[in-house]
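Structures for review follow.
Nothing in this text is a laboratory measurement; each read-out follows from the coordinates by a stated rule. For clarity, every value in this text was computed on a predicted model and none was experimentally measured. Cβ atoms are built from the backbone, for glycine too; each structure is taken alone.
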Structure 1
Amino acid sequence: MKFATRAIHAGQAPDPSTGAIMTPIFQTSTYAQTGLGEHKGYEYARSHNPTRTALEQCIAALEEGKYGLAFASGMAAEQAILSLLSAGDHIVSCDDLYGGSYRIFERVMRRYHVDTTYVTASNLAEYEQAIRPNTKLIWLETPTNPLLHLIDIQAVADIAHRHNLLVVVDNTFASPYFQQPLKFGADIVVHSTTKYINGHSDVIGGALVLNDEEIYQSLKFYENAAGGVPSPFDSWLTLRGIKTLAVRMRQHEENAKVVAKYLVEHPRIDKVYYPGLTSHPDYELARRQMSGFGGMLSFQFKGSYADVDKVVRRFKVIALAESLGGVESLVCHPASMTHGSIPREIREPRGITDTLLRLSVGIEDSADLLADLEQALA
């Protein structure tokens, strides 16, 4: 089946007991068992839930992976991956990454003696140079958050696998519609399903997809043991959102291209970061690795922090808010919001300055978005 068909049908056959087309919300904490050690596949809802099973199967199908796991948030999914590590292990990570990922690496994992080395996102040589005898995995985002760098997944996977390392790819910005990292050698794909996969800014969730059964069993054990799982209703909301993922992503991209071109020509904008621009240094890699350029872009504003504050207060259609990937357009100030946990002396050299704004371009009429940008930047 093609992607749009899988989004609607994978893991979501009509309910066998009633014929219901939509997957039911199995709002139960436990299940009746037929005898000692005998049940119908479900024992306790922290371990399994039919609505969550449908979600896990659907997301795995979208990434063309064998196994899917759903979590209560993207960070819960990340922590599950980190549970594969032990004290004394080492991570190599791209330097441009979500502030929450940086926070868990630095303020949680270091307490357990798991260190992280950050390398220039698109510099392949640095990944290999950073590998130590105790390195266990390489952590990537592509496109990165918030500067939209592209990382050659296949090239990094080749490096990692020569050293028997795992490669994790956060695919949240691209979504499985535009990129499927497992095809390029990634071992684990992680999503904040809060974002594009759900797409309606009404649920928090996370997911992992992979092909290796042994790693899957370890992660499944952690999912049950730690219990950071989504509720049946959250799973159902995410499944409902997934059904329109293909059509939403096409419109996100179409609008983002229009907005990026507008901002490139605006006199108050210093630089635009969008992989769909031919001027983007990773444009050709994006064309090879992705089937589209997505709906995320960032831009450097000419002026001061105070000037930026005035601009974001003027928006009428675009909302100033954290998160991304919803049908509505959101503007974010990474330095004070999503990446505020990264110290200024670290984030500013990486390009996350007080005048950087990140824009999640929604699926509104593009003419209204341009008009809103025009009046806010006037």
Structure 2
Amino acid sequence: MNMTNKRFKFSKTQLAELPATPPDSASKETEYSDTACTGLRLLVNRKGIKRFLFRYSFQGTKRSLMIGELGAFDVKDARLRAYELKRMIADGLDPKAERDAKRAVVNFYEFAEEHYLPYAKANKLSYRNDISILKNYFYPLWRESKLNAIRAQEIQRFMDSRVGILKPASINRMLSLIHRMLKLACEWGHLDTNPAIHLKKFKENNQRNFFLSSEQITRFLNACDDEINQSAANFFKLALLSGMRAGEILNAKWEDLRFNDGEPSLFLPHTKAGLARSVPLNSSAIEIIELQRTMRKNNHTYVFAGRFGDKPMSHPKKAFMRVKESANGLDKLRIHDLRHSFASILINSGSATLYDVQHLLGHHSAQTTERYAHLASGRLRDVSSNVSAFITNATQMT
């Protein structure tokens, strides 16, 4: 690409190749124009930071409005935002004046309560965790702060202050939340750039994965059969048989049970990652669901019904404690470990790859599935040992 050409159709590859503005340049930033969207610009400063800008005229006056940094916005996002701004102008509204008026009244608390939490409740299974972090950590720190007053250094200082008090995974969850909130603030027109975009997560050394052995699974299932709360026991069994998260199972509705070409699956409209997915169900998982159907009362909405109203079952922690006590020797087992054990069984069966595990568990990123790589390595080592034994036997016979 000829970098002297300042007008071209923006693409991810071309924008990534744009160089930083030279230090000896008379201008601090180099401006490029998108030929596919009139008014859309990209500014590149001397440090190589790239930001989308929208230039327009309103009532005879030339104006500009920052859209956001490349990374927080891709080309498609920037064009969509530019088209939205053009519609505002067509309706007789000045986008910059509207943005400034909006910013004048929105602080962190107002943005969280009026904008972010309604979004999180509709799209995240773990939104209650977000509420807890906001109330216990973010509101005391930023309650009255304007969104555009929150700086990267301030966020980093807060994270550093939690080291030694909280586990790295807990601090990283907080960083993920503030990063997501500020990214949405950019997308919704409250901010130009996300100050948390370049902050790095801490290395996590507190991951504890517990996998049930074959003998432990037998004891666990027998204890489930003896559990007085059979609906809770079925919940534990389904977690082990499907690999679904506890929240996904508890929020599963009868209407989400699908049979496509005779193959059963459970449609999950809202997962932890905020994305919909379908979980294929094996025959044993279907048997558990059919047992739940025999206990269904009053056409209850949820597969695992709560005791009151038309709500799902609450997390059956007491029943889980009873099952563990009855099974004996499973003190370290957590409900989430049933999901880990499902993955372990898959890999050790010899018929599943990490790619299969990623999709069955609904991991958004393959990186999350890598925690099970050591299981796959162990299985491959056993397979390789079979070759070694075969060659050794063949050598001895000669």
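The table below lists the values:
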| item | result |
| --- | --- |
| Test item: relative contact order in percent (Cα under 8 Å, 6 or more apart) calculated as 11, pick one of 1, 2 | 2 |
| Value 1.3, calculated as distance in nm of label points 7 Å out along Cα→Cβ at positions 217 and 241, assigned to which of 1, 2 | 2 |
| Origin of the derived value -10500 (helix-only ellipticity at 222 nm (-39500 (n - 2.57) for each DSSP H run of 4 or more, over all residues; to 500); candidates 1, 2) | 1 |
| Origin of the value 1.19, where Cα Rg over 2.2 N^0.38 Å, for residues 249-344 alone was derived from one of 1, 2 | 2 |
| Computed 4, 16, 22, 22, 18, 11, 6, 1, 0, 0 for P(r) over Cα pairs in 10 Å bins from 0, in percent - originating structure among 1, 2 | 2 |
| Structures 1, 2, by Rg/Rh (Cα atoms, Kirkwood Rh), for residues 121-320 alone: label with the highest value | 2 |
| Comparison of 1, 2 by mean count of other Cβ atoms within 10 Å over residues 57-64 - largest value held by | 1 |
| Structure (1, 2) behind the derived value 1.00 of FRET efficiency 1/(1 + (r/R0)^6) of positions 65 and 97 (r between Cβ atoms, R0 = 25 Å, to 0.05) | 2 |
